[in-house]
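**Student:** Listed below are the structures to be examined.
Nothing in this text is a laboratory measurement; each read-out follows from the coordinates by a stated rule. These figures come from a predicted structure and were not determined experimentally. Cβ atoms are built from the backbone, for glycine too; each structure is taken alone.
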Structure 1
Amino acid sequence: MILVLRDPAQLSAIITPWDAPLEVSAGTASLFLLLVIVGTSAFRKPLRIPYEGWRATHLFLSIGALGFAFYHLWGVSYYTEAPAVRGLWMLIGFSIGAVVFYVRLLRPWRLLHRPFRVVEVRPELADCWTLVVEPVGHDGFSFEPGQFAWLTVDRSPFFMQEHPFSIASPPDPTGRLEFVIKELGDFTSTVGQIPPGTVAYADGPYGSFSIDRHPEAAGYVFLAGGIGIAPMMSMLRTLADRGDERPHLVFTGHSTWDRVPLREELAALPDRLNVEVVHVLEEPPDDWDGEEGWITRELLDRYLPANRGDFHYFICGPVPMIRAMEAFLKELEVTPGHVHTELFDMV
């Protein structure tokens, strides 16, 4: 790029393969593939590129971009003349190859020998479904409440059609897992049609969004928007199962009362846990006597206890909501280290 800026006439020699040396063309090809990766990632939704196809294409484009880049570096010996530098680049190349081998070959092979089976698919409000799976021939995996797993259903784990979902159930010694999934995309819109007995593969756990990472808290405050309630349910169910006696607060933000998933279970939680549940509706029904509008700073200030700084806060939902909650909590003098977020968004 610096060469082109200094001498624009060199541009023709660089971008035309029949004029440029092979190692230079490799560098140009690598740059082109990187631009394609960035463009399709940033504009996948506007371009309506299917998620599964994008993931597979992204993998092969990335491997191609790296391969061309290393050929370019090796061919332009200026970058690899010194033995130490050459050794460093060889180590980097080997490390990248090892990661690809593990992620795309070894890990799927291991998952193939640890299958799960769909045992139940039940409808929830707001176009959501609870998908329940149990391990077949193994004990599953242990996880912290609030973590997530990559789920593959009715496909081989080698097909790269896994999807990330928060685990909504508490840890279960049988390895049973529950996922609350909202119909939003190609795969999620078909969850309700999955028959019991379907083979599935769960790769996890992942993430650090968990109460178990912060056991010293005086209590927990959960702020959920939309399907962001899923990881909160894992944590709330776990607290109830443990007989936790600390005070907790749950705030949910939804458009209407019919768009609140798992609302019956949330209503029953105070019978098992010292928790207050506050629903905030944008369009409440005529007989609604709860909070209306959005979760605001003033609303939080009214409900949060005097020792709010000793609590830990878990936020999950749309990006604008997360940013707003972070700002409100900062204004209420909550330590940033006590605020934890989980982003439900994919490119």
Structure 2
Amino acid sequence: MNIATYQLGKNQKSIQKSIKCVIWDLDNTIWNGILLEDECVQLKENIIDIIKTLDIRGILQSIASKNEYTKAMEKLEELGLKEYFLYPHINWNSKVYSIEEIAKAINIGIDTVAFIDDQQFELEDVKFSLPKVLCINAANINQMLEMPEMHPMFITEDSKNRRLMYFSEIKRKKYEEEFVGSKEEFLATLNMHMTISSAKEDDLQRAEELTLRTNQLNTTGYTYSYEELNQFRLLDNYKLLIASLDDKYGSYGKIGLSLIECQESLWTIKLLLMSCRVMSRGVGGIMLNHIIRMAKNQNVNLQAEFLSNERNRFMYMTYKFSNFQEFSNYNDNDVIIFQHKSQNIPSFPNYVKIEILD
């Protein structure tokens, strides 16, 4: 397989953009009627099944509604739906502002958001101001689950638990805001446990999802299908590593992936990515340090491919802090080759327990 040619093709390949978050209006959208005029509003037909199905598919959900916050949240709790919505914006602000703030809080691109409302004015306002948002009229919600954008390629254990992971992160952030002490002291209190292992067949759906969903912390931007990842996993001259992270608040799920081409005297990191959900946890360099250790144990040189763009600055700095130096460009394109220059074996941070599995 000509990996360089293959990767270029993958970068040029058009990929169906999946929705990561559905943002709902309330009045005459989730329920029939206007809450401030009639407290006995009734849920729309099939709405519970739609919300629960989206949740199982790993699609997050929130609210942008011009309403009275306390009354609306009490009604959602009464209806058994409050737990499904992250960062609800129930106020008198514009829907455009609310949608932007929700996307920012969840840390997703605005082009992965869908907005549902019964008012054509609100839909047109969002469509004009945020043209990348998928706008859906509430009259069409019964057809929404059939839309291709609402069908992630795989439904993994991580995706099924995505909402719960975000709620755990909200608890972490609240704890961090109240914590008095240094960043390292805070991280030490989380009791983090990171596992790095060779990817197994049942990891591949999540591995593919990571390459498709992770943009900010992907060193090359390469994406791979389940079948392609499985082929790499079975080849003797490649290593496919996957990492997961847990702490006292729960699991972050599988958050890291790396693909390494292993020649006799030279290893090349073809892909290194970390989920943006762990950016602030100080674990971005752990998998890279593990790869450096493996290469030194095998007495081989180590290099890495890196495609520089405005979104993966953090990963650029991760390489630099780990003593990688820019060596050359690759095949006259924008890929930079980093070479590892230090003879020192890197250490792991003492605020996280590292477990290496075969």
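**Student:** Out of 1, 2, which has the highest value for FRET efficiency 1/(1 + (r/R0)^6) of positions 119 and 303 (r between Cβ atoms, R0 = 30 Å, to 0.05)? Don't skip to the end; give the middle numbers.
**Tutor:** Working: 1: 0.20; 2: 0.00.
With respect to FRET efficiency 1/(1 + (r/R0)^6) of positions 119 and 303 (r between Cβ atoms, R0 = 30 Å, to 0.05), the highest-scoring structure among 1, 2 is 1.
**Student:** Where does the value 5.1 come from, among 1, 2, when distance in nm of label points 7 Å out along Cα→Cβ at positions 199 and 287 is the thing being computed?
**Tutor:** Answer by label: 1.
**Student:** Out of 1, 2, which structure matches 1.6 when distance in nm of label points 7 Å out along Cα→Cβ at positions 87 and 311 is calculated? All intermediate terms of the calculation are to be shown ahead of the outcome.
**Tutor:** Numbers: 1: 5.6; 2: 1.6.
Structure 2 accounts for this read-out.
**Student:** Name the one structure among 1, 2 that Rg/Rh (Cα atoms, Kirkwood Rh), for residues 55-134 alone of 0.95 was derived from.
**Tutor:** Details: 1: 1.29; 2: 0.95.
Computing Rg/Rh (Cα atoms, Kirkwood Rh), for residues 55-134 alone on every structure in 1, 2 gives 0.95 only for 2.
**Student:** Taking 24.9, 77 as the value of Rg and Dmax of the Cα atoms in Å derived from one of the structures shown (1, 2), identify that structure. Working shown, then result.
**Tutor:** On the way: 1: 24.9, 77; 2: 22.5, 74.
Answer by label: 1.
**Student:** Could you figure out which one of 1, 2 the value 22.6 for mean count of other Cβ atoms within 10 Å over residues 143-150 was computed from? List each step's numbers first, then the result.
**Tutor:** Numbers: 1: 22.6; 2: 13.5.
So the calculation was done on 1.
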